[in-house]
Structures are given as structure tokens and as C-alpha cells.
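Student: Please find the structures below.
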Structure I
Amino acid sequence: MSTHSGPINSAAVTTERVFSASPRTVFATFAQPDRLAQWWGPKGFTNTFELFEFRPGGRWVLVMHGPNGADYPNESIFREIQTDVKIVIEHVVKPWYLLTITLSAVGDQTHLSWVQEFETPEFAERMRPLSERANEEVLDRLEGVVRNEA
């Protein structure tokens with residue numbers, strides 16, 4: 001008999017980080033488009049936001065500009081927003097995924113959970129190497145923005 005020790009949902013890629021800032025400070029970097037544009041995307045990427053409606057049901061349309069000069073059009077819908085606690089974003093263009101960001105106070109720090117759920121476990125396995133690296137780079141950039149505000 002074998003036991004499964006992997007993630008409960010194998011269609012998900014999970015990244016976690018502890019920030020030396022309050023959940024309010026970390027949440028604010030998501031809620032304000034000028035601040036979000038500073039860190040959204042992997043290392044070397046920049047962003048042009050065309051539409052940013054930070055409310056449940058609101059649309060977020062942007063172009064990510066890669067360091068290689070390529071443009072990556074993106075569109076998402078904010079599915080859930082709980083101030084200072086949780087943001088759920090559905091990426092509605094390919095590749096589809098549901099991103100759930102949860103902020104939890106740990107003393108004077110914030111534990112951030114970043115769960116990117118893809119359509120199938122098979123697709124998640126194909127995306128996992130890219131997503132894990134890219135998500136760490138995104139959180140490195142977020143950490144830099146949060147550190148500069150401390």
C-alpha cells in the first residue's frame with residue numbers, strides 16, 4: 001500500500017514567502033497599480049496596464065514586456081478581494097489559471113501563500129518548472145518593493 005505525499009491538488013503550483021512587513025503593507029502593493037507594475041512578472045519584465053479594476057469582478061488587462069523585447073498580452077478577472085487577507089485572480093487567457101494569494105500576520109511579518117491552479121494536473125506538471133522559477137522571481141521583486149517602503 002502506498003501513501004500519497006504530494007500536494008493535495010496536483011494541478012496547483014504553490015510558492016510561499018515571509019515578508020518583513022504587515023499584511024496591510026503587502027496588500028497595498030497589489031491594490032495600487034503604480035506599485036503593482038513595479039514588481040509584477042519575473043525578473044527583467046516591465047508592464048503596461050491598460051485596465052485595472054481592483055474590485056471583485058473587475059478586469060485587469062495588461063501587457064507584460066519581456067527582457068527579450070517580446071510582448072505578452074494578459075487579461076485577468078479579480079474573483080475575490082478581502083482587504084489585507086486574500087486576492088483571487090482568474091487569468092482568463094491562455095494559459096488559464098486561478099491564482100489565490102493569501103496573507104497571514106505572523107508577529108510583525110506577513111506569510112504570503114501564492115497558489116497557482118491550472119486546468120489539469122498534467123498541464124500543471126508541464127508548467128511547474130517555469131512557474132516555480134517565475135513565481136520566486138516575482139516574489140523577489142515584491143520583496144524589494146516592500147523593503148523599500150519599510
Structure II
Amino acid sequence: MPSNLILLIGLPGSGKSTFARQLIANCPSYQLVSTDEIRAQLFGDEGFQGSWMQVWRQVEREFHQAVQQQAPTVYDATNAKRSYRQEAIALARQSGFTLITGIWLDIPLAVCLERNRERSRQVPEEIVLQMHRQLSDAPPSLAEGLDELVRLTQNNSG
């Protein structure tokens with residue numbers, strides 16, 4: 001039986017976590033692996049960046065657990081940088097995921113910045129701009145190791 005992973009890709013404020021929550025509400029068999037939730041568990045605050053290696057080790061544990069439980073999984077992280085996406089895809093394959101679908105929430109920068117300003121936990125604007133440059137310079141592609149890639153724009157994401 002194939003093990004499915006949905007790898008979310010998008011800027012802060014693009015709607016990744018909202019999309020993940022809606023998907024899991026509609027498909028309760030899905031498990032969520034969220035770097036924000038992991039940070040909250042490890043460091044008591046999802047906004048505290050802490051040690052990336054600690055976060056990554058927990059992502060790895062949760063990926064392995066999901067495959068063992070044969071649970072389709074959503075990985076909620078920005079994945080804005082190509083090398084980060086490739087590392088996540090490689091880890092997912094090593095963990096046993098056999099079908100990896102990238103869902104790119106390609107929402108305009110101005111919309112993401114506005115949503116970010118309205119959040120209680122804001123990502124610094126310069127970080128959002130840096131991630132936007134990373135995504136623009138190296139947009140997601142099947143060549144990164146994804147089996148499928150779905151691009152949601154403001155017109156088709158609601």
C-alpha cells in the first residue's frame with residue numbers, strides 16, 4: 001500500500017496551515033507534521049526558531065511514525081528554498097513515503113504580506129521577502145523528486 005505525503009510549499013501567509021487544517025478536517029485519516037507545532041512542543045513557542053537540528057530530528061521521527069501507521073501525511077513548512085524541499089523529499093523517501101505530492105500555494109506577495117501583518121505571530125517582513133526571492137528564483141518542480149506538483153493560485157485556492 002503506498003504511503004502518501006503532501007508537501008506544502010508557500011510563503012508565510014499563503015494559507016498553508018489553513019489548507020492543512022481543512023484537508024485534515026475533510027480527511028481525518030491524514031496526519032499533520034508541522035514545523036510550527038514541533039517548535040511549540042520543543043521550545044514552548046512556535047515562533048521561537050530554536051535548533052533546526054532538533055526540529056528536523058522530530059520531523060524525521062514523525063515521518064517514520066506516519067509510514068509505520070500507513071497514515072497519509074501533510075508536511076506543513078514553508079519549503080521556500082529548493083535545497084530544503086529536496087532534503088524534505090529525500091527524508092520522506094528514506095522514511096518510506098512512496099507518493100509525494102507538492103502543493104504550492106502560489107499566492108501574491110502583497111496578499112501574504114497583508115495576511116502576515118494581521119497575524120498575532122508575524123514573520124519579519126525581510127524574511128518573507130527573502131523566501132519570496134528563493135521561491136521566485138527556484139520555483140518548485142517535479143525535477144526535485146516530487147511525483148506530482150499542484151500549483152494553487154489565488155484564483156483556484158479560494
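Read the figures in this text as sums done on the coordinates, not as results from a lab. Given the structure is predicted, the values throughout are model-derived calculations rather than measurements. Cβ atoms are built from the backbone, for glycine too; each structure is taken alone.
Student: Going by FRET efficiency 1/(1 + (r/R0)^6) of positions 29 and 141 (r between Cβ atoms, R0 = 30 Å, to 0.05), which of structures I, II comes out largest?
Tutor: I
Student: Taking distance in nm of label points 7 Å out along Cα→Cβ at positions 85 and 109 for each of I, II, which is largest?
Tutor: Of structures I, II, the maximum of distance in nm of label points 7 Å out along Cα→Cβ at positions 85 and 109 occurs in I.
Student: To which of I, II does the computed value -10000 (helix-only ellipticity at 222 nm (-39500 (n - 2.57) for each DSSP H run of 4 or more, over all residues; to 500)) belong?
Tutor: Source structure: I.
Student: Let me ask something else. Compute distance in nm of label points 7 Å out along Cα→Cβ at positions 69 and 101 for each of I, II and report the one that scores greatest.
Tutor: I
Student: Of structures I, II, which gives 1.4 when distance in nm of label points 7 Å out along Cα→Cβ at positions 45 and 133 is computed from the coordinates?
Tutor: Here the read-out was taken from I.
Student: Out of I, II, choose the structure whose coordinates give FRET efficiency 1/(1 + (r/R0)^6) of positions 21 and 125 (r between Cβ atoms, R0 = 30 Å, to 0.05) equal to 0.75 when calculated.
Tutor: The read-out comes from structure II.
Student: Ok, one more. So if we calculate relative contact order in percent (Cα under 8 Å, 6 or more apart) for every structure here (I, II), which label has the highest result?
Tutor: II
Student: Given that Rg/Rh (Cα atoms, Kirkwood Rh), derived from a single structure, equals 0.94, which label among I, II identifies that structure?
Tutor: II
Student: Which one of I, II has mean count of other Cβ atoms within 10 Å over residues 13-20, as calculated from the coordinates, equal to 21.0?
Tutor: II
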